[in-house]
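Undergrad: Listed after this line are the structures, all set down as structure tokens.
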Structure P
């Protein structure tokens, strides 16, 4: 039995969770800074770091109390060490190192993207390998093949804007506010997804990379031209057509990769995994191909410490621990797994 306290402070959520054996969430406390950053139209790194400092101790205490645990009952402490905002990451890393040192328990460093992937294992610990995961968020759009726990190979990633970043920028241009993804999704529900044809960037043949910069610019230019001409626009149609263009590319590339690497399971991860159209389209495509498809519940799609604890559990089983020289790595990448030609 392993009782792990996990800490997540990679961006603008201060989160701590206590999870038993990688599956039983005893507590998962998330303190969001959305209201703080809303007036700026996005996350301000220095402000986020200072808020983490204010909140971290209280959030950890609340997580322990909610789990009916204390520091002496912990078997390990885990923390997101990257990628993310360096100042924000440092708050969590410093707290985890202090707990590890004071209680003489293992310190486990977890990649933030790895955590998002493992949110699916909280929903279904019995997922079969090999599997393909579409990690889609405000900062990342990656296609990852997993042959086993801790064995990752990134086969596709965005070359410019992440999908979530494009959602936020289009939302800002439409005057919807922040965070943009849920607001675009809500507006799109009342629009015609085929009213306007926006471009879909599939890149060169056989590529599993993504590009959303051109699509974002096409939407912004469409709006600017209409406003310059004094034309009225249907915001719901714009949102729906933009969202359809994003989802078409995400779904097509994910299932092309699943076919190439003979994955029997497809999973979604990251904040954009909560998008209604993306979930529906992924599920429909999986059903057509007789593939298993899974996505986490909404609370586990956004940044949270329970997913970090789940990923940490499998590192705990391998004895994959860090020492007290652990530092924040804002550009941390997933470790590459075995060669894919064996799949």
Structure Q
């Protein structure tokens, strides 16, 4: 019986870590665990192929060599396509670069292949027209871009792995190391739960149980609207002020309704949402870098009610302030 063919779609703007991480783990499925526990290699259960638009070797960021094993033209059918990250700025979509994959991805999906993506690779799926009306995961940094460019698609900023549409053959993973969850899902789907668990043990892969929100940071890109950009500069140093939205309205010289409309158009969010996100981001940094009590941090960022601050923090960060401190304050300190 032929092994399932898993295509890893890659481009010069893909990360070597994601590509070769996926390749190594998928390639090992079924083969390495028996070797480690019984001293006898098992059977490789998946046929993993690196696929690019063209067959010539290229170097991805970091000058890491990639040698495609297949091209879009030489691999007309496979069982799954996993689109690696393909870097694009958070402010725009590289549509010309992604257009070449459109027909091939649509063909693979129509033929029944599972289509998956990691991080910015979801933008390739969106450009192929595969995501309208769907929920998806991607890196949290692309949430504003998605809301603006793909209003028919809902990006779940909190998700590590979005399986909402797995029955339709679409599975998307969040930022960078979320490929860990995606690769184990693929192995489970094609090789069974036991092989997935064994592979996780071989590579010491564990889940991101708290989701993606604890890792998310605020998009602080300056608005193109000069009036709103000036307000962003002001609020960056005055987020603890009482009535900060009204202060920005006064600073702008606009009436409240016009200010609200222009602020949302320029930043992709309401002014109050922007202020809350900024305050939570500042609180995160205080939790990471200091031992200041949580109640004092709440006051420092503009909240006189510590309970209200804790509720907002949990909503935006996916965990309590103390849980966040435990998770991030000790990074780099050793175990």
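What follows draws every value from the coordinates through simple rules; no lab data is involved. No experiment lies behind these values; they were computed from the predicted model shown. Cβ atoms are built from the backbone, for glycine too; each structure is taken alone.
Undergrad: With distance in nm of label points 7 Å out along Cα→Cβ at positions 177 and 257 coming out at 5.0, pick the structure among P, Q it was computed from.
TA: Here the read-out was taken from Q.
Undergrad: Sticking with this structure for a sec: Using the calculated result 3.7 for distance in nm of label points 7 Å out along Cα→Cβ at positions 25 and 233, pick out the matching structure from P, Q.
TA: Of the structures listed, the value fits P.
Undergrad: Of the structures P, Q, report the one carrying the highest value of distance in nm of label points 7 Å out along Cα→Cβ at positions 89 and 321.
TA: With respect to distance in nm of label points 7 Å out along Cα→Cβ at positions 89 and 321, the highest-scoring structure among P, Q is Q.
Undergrad: Given that relative contact order in percent (Cα under 8 Å, 6 or more apart), derived from a single structure, equals 12, which label among P, Q identifies that structure?
TA: Q
Undergrad: Which one of P, Q has log10 I(q)/I(0) by the Debye sum over Cα atoms at q = 0.07, 0.10, 0.15 Å⁻¹, as calculated from the coordinates, equal to -0.29, -0.59, -1.23?
TA: So the calculation was done on P.
Undergrad: While we're looking at this one, here's another question. If distance in nm of label points 7 Å out along Cα→Cβ at positions 49 and 81 is computed to be 1.3, which of P, Q is the source?
TA: The value was obtained from structure Q.
Undergrad: So if we calculate distance in nm of label points 7 Å out along Cα→Cβ at positions 17 and 313 for every structure here (P, Q), which label has the highest result?
TA: Evaluating distance in nm of label points 7 Å out along Cα→Cβ at positions 17 and 313 on every structure, the highest lands on Q.
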